Structure formats: C-alpha cells, structure tokens
Structure I
Amino acid sequence: MSIQEQINEDIKAAMKSGQKDTLLALRDIKSKLLLEMTKEGGDGVVDDSKSIQILTKLFKQRQESIEIYKTQNRADLLEEEQKQAGVIAAYLPKQLTKEEIEEEVRSIISQVGASSPSELGKVMGVASKHFAGRADGKLVSEVVKAQLSGN
C-alpha cells in the first residue's frame, strides 16, 4: 500500500472514530499531495519517494513552528503543532541517530574516495540521496564536514 493510499485509509478511520486533530493533520497532508499531483508538468501521480519528501518538508515546518511557539510562550498553538508533527512523523521512515549517520558517512567517504574538505560536494551528492527522508540534511552536512576535516 502506498503512502497516499494509507493516508486515505487513515482519514476514513479518523472520521469514523472522531479524531479531529488527527483528521486535520491528515487532510493537510492529503491536500499537499494533491497539489503535487495536479501541478503543471506533473503526471498525476505521487510516488512514495516524492511523498516522503513532501512529508519531510511538512514535518520540518511543524518543528520550526514549535520552536517559535515555545519562545513566544504560546502553549495553545504549541500543542496543536506537536500533535500535527506527531501524525506526520508516523508516515516518515525511522530517523537515524547521529552515530548511525557517522558510520554510514564514513562508508560513503571511502566509497567516493574523498579525503579533503574540498570534496564536500562530491560526498554530499551521494549522502543526500542515501539519507533522503531518514536524516536531517543539516546534520548530515555537519557530520560530512567534520569527517572530511579530520575531526
């Protein structure tokens, strides 16, 4: 079952069980997927890899909003964003820990044959595809930079 089909099934289940918060988050996800399907130049299909990209973007937006609401002491809005982030996270692949990222980056660096910080772009090109949806790009970049500089 594709992510899109799973979301449609979960929308039905949330409607039947009266889970308004979950339903709100799922409808937001579905609307973003539908926008992607119908955008100009699109083929009317959103595969799972594109769905994960969209979900990752939505999750990051929620995380940024959570941080803003924390600094502004807006507990009412903070709780809503946290609930929506939780719903979105359920559809994302398990996020890797920093240790797991470091281990896999070592492997990528040796595979690519990089040895200096000037080869960051070459390593990041492979790493970005490898970690897509499973790790934050900012963290991956930090780990790659640290390993290429010998830290």
Structure II
Amino acid sequence: MAPKSKPEFKIVADNRRARFDFEIGDTLEAGIMLTGTEVKSLRAGKATIAESYAAVDRNGELYLYNANIPEYLQANQFNHEPRRPRKLLVKQKELVKFAHAVERKGMTIVALKAYFNAKGRAKIEIALGRGKNLHDKRETDKLRDWNREKSRVMRDRG
C-alpha cells in the first residue's frame, strides 16, 4: 500500500458547517485580492470563513463578505479592516454561471475553504449551495451517526 501523498496546498480556513447547512452543488476555485497584511495574517493561519458568502455587486464583480482575517499585529498603522469585502478573481463565464444560479434558482455562493496553492497564491473554494431544511439536517445527522456506528461494528469485528 503506497503512502498517502501530501497535498500540494496549505489549508488556512475550512468551513465545515457549510456542508451541514447547504446542499453543495458546483464548486469553483477563485483567487482573492488581498493586501500585504492580510496575506501575512493568512500565512499565520488566523482566518475564519464560517459565516462567509459571495455575491455579485452592481458592477458585475464577485465579492466575498463576512470572511474574518484578523489584523496582523506587527503591521501597526498599515493594517487592514478584518471583515472588509474582498474581491474574488474568477473568469467571466464562471461568474455568469454562478450569478444566474443565484438569481433564478435562489442558491447561495458559499465559501468552503481558504488555502495557499502550490505556487503560494491565496485561493478560496466557493460553491453553489441550496439551504437545507430542518428535516434535511436531521437526515444528514442520522446518516452520519449510522456510518459512524457501522464503522465501529466493522472495526470491532476485526
């Protein structure tokens, strides 16, 4: 059995709650426009995207809202605002596809994880999500519990 290869990127923030609250559809890797202090703070691993979402503004550009990248302490006066909207860099064709899904189907663009790719560039994985109802969430919990119990039984059986 070959050892698992190490992933080529460093995950900075992960939105584990998104898969519980939303039915995830198409995913997309997008670049983020950041300032220098934001990059340094991300490299330190201090970011949360738990409540973040993306939306298209009036100018037809995609922005990430509610992502918290805390201030970089060593930067003193040249620091950034922690929860400012950040522009996402995507191709026009992908932007139109996501914008139509939001307008017509009532979906949300959710941030799944933020990471640095193999080239050292900050990226964010976004996805189209449809909100789950309470009974859907209960079904997800039941499936998760069943899979956990099933793996316990198989492990104990040997």
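What follows is calculated from the coordinates using simple rules that are stated; it is not laboratory data. Keep in mind that what you see is a predicted model, and the values were worked out from it rather than measured. Cβ atoms are built from the backbone, for glycine too; each structure is taken alone.
Quick one: mean count of other Cβ atoms within 10 Å over residues 56-63 came out at 12.4 when computed from one of I, II, so which one is it? The structure behind it is II. Given a computed value of 1.8 for distance in nm of label points 7 Å out along Cα→Cβ at positions 48 and 80, which structure among I, II does it belong to? Answer for the origin of the read-out: II.
Suppose helix-only ellipticity at 222 nm (-39500 (n - 2.57) for each DSSP H run of 4 or more, over all residues; to 500) works out to -24500; of I, II, which structure was it derived from? Corresponding structure: I.
For relative contact order in percent (Cα under 8 Å, 6 or more apart), which structure out of I, II has the highest calculated value? For this comparison of relative contact order in percent (Cα under 8 Å, 6 or more apart), the top structure is II.
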